[in-house]
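The data blocks that follow each hold one structure.
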Structure I
Amino acid sequence: MSEGKFITVEGTEGVGKSTNIAFIQKEIEKRGIELVVTREPGGTPLSEEIREILLQKRNESVDATAELLLVFAARAQHLNTVILPALAAGKWVLCDRFTDATYAYQGGGRGLSLETIEQLEILVQKGRHPDITLLLDIDVETGLRRASARAELDRFESEHLEFFERVRNAYKQRVASRPDKFIVVDAAQTLVEVQKTIENALKPFLDRQG
């Protein structure tokens, strides 16, 4: 049995990840591919508990390194109990965010050392990376307006504009370093246009697996 494919979807706040992940799920499943849809941080009971810790607003200032370690603790549990077993069984995995988000949010946003993040990535992932990543990109102000309109903001979503500008720039740097791995989608388009772009971008990748 051949190993499954690992697809991740990235982006800053308000880019429409949830809606478009549901669309991608349909595109994959209509080809008869068994798929696991999951998210980070989260994806297992323990990792979801860590997610709640990370997202909860609190009076205590959260140390950036503590935040980083919690992210990778959740990732280790998620990777070893959900993602890797699914891939080994020949299933595909579609994940809402993965390590690119850590480089963007904890690296770009918080200003932590990229070398430190890379060391944790090596420790936890042991060379396992997504096969392809879709980055939904939008200007920060538009994204934050969308995010604030849908629900109460969590601890990350409540950060200031400059934080998200750094996050977006960090995503762009990730794309520049690995252009072969990323599909960048302009999330400022209409939903129909965004999903047509995604469909066209994924088609060659899906056709190769057929």
Structure II
Amino acid sequence: MKITALTKKNGSRWQVDVDGAYWYILDAELILQYHLRVGMEVEETLLAEVMDAAQRRKARERAFYLLELREHSKKELIDKLARSVSYEIAEETAGRMEELGLIREDAYARRLAEYLMLTKKRGPRRVRLEMRQKGLSEDLIDAAIEAVQPEEELLVALVRQKYARYLGDEKGKNKVLQALMRLGHSYYDALDAVETVEQEIAAD
């Protein structure tokens, strides 16, 4: 096999053609590192090595970009990287990001729990489900949820702020209970919060 063309693309990227057909797009640094040039005879093993290096570079750059945008759990990052590189390289890259301190799942879990419970008003059951989907461990989930404001206070505040106007008859009360359960709160927790607000309304 022979490199038949090196065509400059955007930035520092070059298209490499082998035996007259498109093979891959490489960064100039890799072309220099492997001394690639037009007319060069290349073995399959060399092409595989260059491809692997290109994939690892791509994964590393993508990981830095994603982590600059926002925090990610390790699983989230792996899943996103695996869309464009092999799963093995995605795992290795995410592991490296963790070693560098760019992934801190304990801090991420705490902030995610705060967001889901305080901003989105999710109940523990729904919060656990969403945090598991991020690949967080049960220990991290437990600690994060426990560190946030107690559910009872959150629930009463939510009913007071958003649902109090519906209370006053059985139909409205049931509507509020169903809404709270859809957010992941248990029936009995929802009922306690609703009855607390009902008592406040009656006392005014």
Structure III
Amino acid sequence: MICTLSAGAIFVFISWLGHMVFPDYGSFTDADTAAVDVMTQVGGPFLAAFFTAAYVAGAIASATASQVSVSRILFTMGRDGVLPRGVFAVLHQRFRTPYAAALIVGGVSLLALIFPLELASSMISFGALIAFSFVNLSVLKHYAINQRRYRGYDAVKYVALPVIGVGLCLWLWTSLTAETFAVGLGWVTIGFVWLLFLTRGLRRPTPTLDLTESA
């Protein structure tokens, strides 16, 4: 909660500060590079160049961390039979890293060169809202329903707050575009078809991930 409130306060403060420095939002060169215009207004070309260099370095570091972590997740899914073991559960003989999964993630990441930014943001929005919705529903199911912790202060933590969270997610769903739903539901359909294949038409138990082991 402290981290959420602190991050929110910092975001609001930076937004307010940017507005004070560059109040005319309609005069940006491009909305996607508005921060560069703000930096130029504050410190001239030098600060704009420094900001761009720092931003690119941070983007590379973030992309590298994401690729490394996702490749490990795919390795775990391959190791436990959720994805094909012969591809995703392969480790490099020398470095003991899931290089096949890393190469696949890198190949998929290159699609960013041809995918429009709106499509990528739509996929992220759809996936994030699904995750947030089910996190709140899981809290409600585990604590309020399974453990019957819905009295006193527990009613606030395990009933009221999750219900509010789900409600906010549903409200955000209404702001998504038709393209977002088309892309998101397409991914859901692919995942459901793969689930039917793994469980032989839901006649076998669903594979589970063992997160107690590491590569």
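Figure out for me which of the structures I, II, III the number 7, 18, 29, 27, 15, 4, 0 belongs to, where P(r) over Cα pairs in 10 Å bins from 0, in percent was derived from the coordinates.
Derived from the structure labelled III.
When distance in nm of label points 7 Å out along Cα→Cβ at positions 96 and 176 is compared over structures I, II, III, which one is greatest?
Once distance in nm of label points 7 Å out along Cα→Cβ at positions 96 and 176 is tallied for I, II, III, the winner is II.
Out of I, II, III, which has the highest value for distance in nm of label points 7 Å out along Cα→Cβ at positions 40 and 144?
Of structures I, II, III, the maximum of distance in nm of label points 7 Å out along Cα→Cβ at positions 40 and 144 occurs in III.
Determine which structure produced the value 13 for relative contact order in percent (Cα under 8 Å, 6 or more apart), calculated from the coordinates; the candidates are I, II, III.
II
Could you figure out which one of I, II, III the value -22000 for helix-only ellipticity at 222 nm (-39500 (n - 2.57) for each DSSP H run of 4 or more, over all residues; to 500) was computed from?
III
Only the coordinates and a few stated rules stand behind these numbers; no lab work does. What you see is a predicted model, and the numbers here were worked out from it, not measured in a lab. Cβ atoms are built from the backbone, for glycine too; each structure is taken alone.
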